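Visitor: Multiple structures follow.
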Structure I
Amino acid sequence: MQWLYERTLDNSARFVLGTVGDNPLVCFGVNPSTAEPNRLDHTIQGVSKVAVRNGYDSFIMLNVYPQRATDPNCLHSAADPTLKSENERQISTLVRGRKLTLWAAWGALIDKRRFLPLLLKDILDLPELAASEWVSRGAVSRDGHPHHPLYVKKTATFESFSVARYR
């Protein structure tokens, strides 16, 4: 298995974690935790299993904000513009205008900081994502957000997901 792994030199932020393949499932969370190649956390293990069960040959985990934080309450109080810019560059380079399945999985954590929905809007506006299809698993939350991978039943299926409310 060949890994995709992009992070800052000091490991305080992670932009990309996944495996190499021709047909990846691309999952978008809010922010990364401690997972890295060959040391996956429960979220990434779940994403990998969902990819296999649904016929994808690989998976890629991306995030709205790349700061590593095991506790979302520890996220920066304001977005770091350098991290924002590099995150968007990494996403654009990875997707490259390909028609991919993008799994919206940020959950209600998107409301944890005021800047997160703004960052998501900028990501959604990247021209490289225009050909891709957004999906979610299971019913959306009461607030209309797609659920985090850990909070969806294993039997849940992918459904088309409109990102229009985030634009």
Structure II
Amino acid sequence: MSSRAEKLAARIEEGAAGLASFAEGLSDEEWTTPLSTGRDRRTIGVIVHHVASMYPIEIEVAKAVASGGTVMNVSWDDVAAINAGHALENAPATKGAALELLRRNSQAAADAVRAFTDEELDRAAPFSLSYGAPMTAQFVVEDHALRHSWHHLARIRLTLGR
């Protein structure tokens, strides 16, 4: 196993565990509180479920780059539409269900990242979410599957003032 892949996987696990630990302590009122940062007004519960739901997609994109494929078929407008649809479909998600999905999908993502070789992590391909710039698979892992839980936990903390 690649030492870099192991470190990336461990950071995915660390971020997901941090989000899960924080979310476990939320009251029902906090779980249904809309974010107060930026234009995003999804509830905290929907955001936790969203992070959990995106791991499989984020890993598939990283795998596509790692295998030498280009990823030019997704725009930020597509991401916004996916997020809006997810919010509508998963508004009633319970804390228990969202946390179980977060644990399961983050572990699967970490396991998938552990399977990457250094050569695959170094492979670059045009990536539409970076405006067609050739991005490495490692960048895609770091900027999406790894960063996602940290990013949203920070926004949740800002919303709740803690």
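Each value in this text was obtained by applying a stated rule to the coordinates, not by laboratory testing. Since the structure is predicted, the reported quantities are computational estimates derived from the model, not experimental observations. Cβ atoms are built from the backbone, for glycine too; each structure is taken alone.
Visitor: Can you rank I, II by mean count of other Cβ atoms within 10 Å over residues 61-68 and just name the one with the largest value?
Guide: I
Visitor: Another question, then. Tell me which of I, II gives 1.00 when you compute FRET efficiency 1/(1 + (r/R0)^6) of positions 29 and 117 (r between Cβ atoms, R0 = 41 Å, to 0.05).
Guide: Source structure for this number: I.
Visitor: Which of I, II yields 31, 20, 20 for Cα extents along the principal axes in Å, for residues 5-44 alone, as computed?
Guide: It traces back to I.
Visitor: Given -7000 as the derived value for helix-only ellipticity at 222 nm (-39500 (n - 2.57) for each DSSP H run of 4 or more, over all residues; to 500), which of the supplied structures I, II does it correspond to?
Guide: I
Visitor: Here's something else I'd like to know. Among the shown structures I, II, from which was the value 2.7 of distance in nm of label points 7 Å out along Cα→Cβ at positions 37 and 53 calculated?
Guide: The read-out was computed on structure I.
Visitor: Tell me which structure, out of I, II, gives 41 once relative contact order in percent (Cα under 8 Å, 6 or more apart) is calculated.
Guide: Among I, II, the structure yielding 41 for relative contact order in percent (Cα under 8 Å, 6 or more apart) is II.
Visitor: Can you tell which of I, II yields 37, 37, 31 when Cα extents along the principal axes in Å is derived from it?
Guide: The value was obtained from structure I.
Visitor: Comparing FRET efficiency 1/(1 + (r/R0)^6) of positions 13 and 101 (r between Cβ atoms, R0 = 30 Å, to 0.05) across I, II, which structure shows the greatest value?
Guide: Evaluating FRET efficiency 1/(1 + (r/R0)^6) of positions 13 and 101 (r between Cβ atoms, R0 = 30 Å, to 0.05) on every structure, the highest lands on II.
Visitor: Let me ask something additional. If mean count of other Cβ atoms within 10 Å over residues 85-92 is computed to be 17.5, which of I, II is the source?
Guide: I
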